[in-house]
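Okay, got some structures for you below.
Laboratory data are not the source of any read-out in this text; all were calculated from the coordinates shown. Values in this document were obtained by computation on a predicted structure and should not be read as measured data. Cβ atoms are built from the backbone, for glycine too; each structure is taken alone.
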Structure I
Amino acid sequence: MSIILQIETATTSCSVALAKEGLVIAQKQINERNIHAEVITLFIEELVHAAGLTYADVDAVAVSCGPGSYTGLRIGVSTAKGLCYALDKPLIAIETLEAMAYGAMPLAAAYNKADILLCPMIDARRMEVYTALFDMQGNRVKATAAEIIDENSLATELQNNPILFFGDGADKCEAVLGANNNAIFSPSFQNNAAHLSQLALKKFNDKAFEDVAYFEPYYLKDFIAGKKAL
């Protein structure tokens, strides 16, 4: 009976969940920019205590590994690696967009469209987003990429399938894609550590673990620090 501690910090959402055999038994979340470093370890401690567990009861740590916010990913992955070192537990990495797709499946199912596709989007500033495309079985239809969205984006896919757009990058894309009848937007979606559960359980059962010493987040793009105004 596996118990996996799951961490999601790739966006403005800072979320922690505990899952037993893929079912969430406890979770904490806050959606606020630049607060991850302040609350992540507190959330984990509170969650383990509230579930009536000790850290020794945790069998693995899973982390949403990107793409996403450079700072958020560093905090989440560093926290996960620190726990794995201290507890001698395996590290599981879950791509953020794939976890988002699994989290959005109940939203997509409500539209009752058998051919609907899932398009998670993470804000990468201006009109650029980190995105991919999945079907309702979790199969990847379009590879993860950083893309600049315009009125011609996903034109072929939108011609053939309804697509559910969600995530903090989808809001800014509705203005250019929303006129298409096959484009559906879900403004209520938020990244959550609970979305990692099924993917983390599969990797745990397959023993698909990361090298704790050398694992790094999946940034997709190089980090460019902005200059402060004088």
Structure II
Amino acid sequence: MRTRVKICCISSIDEAQLAIRKGADAVGLVGAMPSGPGPISDQKIREIAAQIPPPIGCFLLTQEEKSDEIAEHLLRTGVPTVQLVRHLSIVETMHLDRVLLTTRRVQVIHMEGPEALDLIEKYEPHVHAFLLDSGKPGADIPELGGTGRTHDWELSRAFVEKAKKPVFLAGGLTPENVGDAIARVKPFGVDVCSGVRTNGHLDPKKLDAFMSAVRTADRHR
């Protein structure tokens, strides 16, 4: 099995092209957030998304919690896949079934404890994939991604084993630890932001090292 790689916090067309040249399967474009790295304007997201060639995936990270506002955010940006970084209510999740007929949905699960496993049953009928991250949505200033912190990979492994939908692993991944993460969690894909950046900019050498570590781990899966 080949581990998919998503490079997040893309800030320009040049960064998107660099990520793709280095082997990224998908890129993430971050909308307005209460904290964390990478937010860019909706206009910039739209400009970058228009330049992403198939079959490369393109994800919009949105903090919106209402189905109509999520749909409007997608309409403004023209991105084909939405990454929902908050734990939506079941009412809004079900309403999205009616308003996002063709948009692929990835639900972020913030792995704060074993209760995260209970969210599989809640969301799985309504999404195409999960993404496990290290945020704290209930903090005074909500953390919804881009924390640079790892979480309990044994819990993530349990999530992967229980879920029937593909699962991406995020949170503090680097060229040094991604191989261990893949071996322990066995995710469908990995997602990285700060781990392949230097002074906020996408670093070609770190990208090469990250991709090499992923492919080495794949050979031992």
Open item on the list: Matching task: 19 is the computed value of relative contact order in percent (Cα under 8 Å, 6 or more apart). Pick the structure from I, II.
Closed with: II
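Between structures I, II, where is mean count of other Cβ atoms within 10 Å over residues 25-32 highest? Let's see the in-between values first.
Values: I: 16.0; II: 22.5.
If we compare mean count of other Cβ atoms within 10 Å over residues 25-32 over I, II, the biggest value is for II.
Who wins on distance in nm of label points 7 Å out along Cα→Cβ at positions 65 and 169 among I, II, i.e. which is largest?
II
Upon calculation of volume of the Cα convex hull per residue in Å³ from the atomic coordinates, which of the structures I, II produces 133?
Corresponding structure: I.
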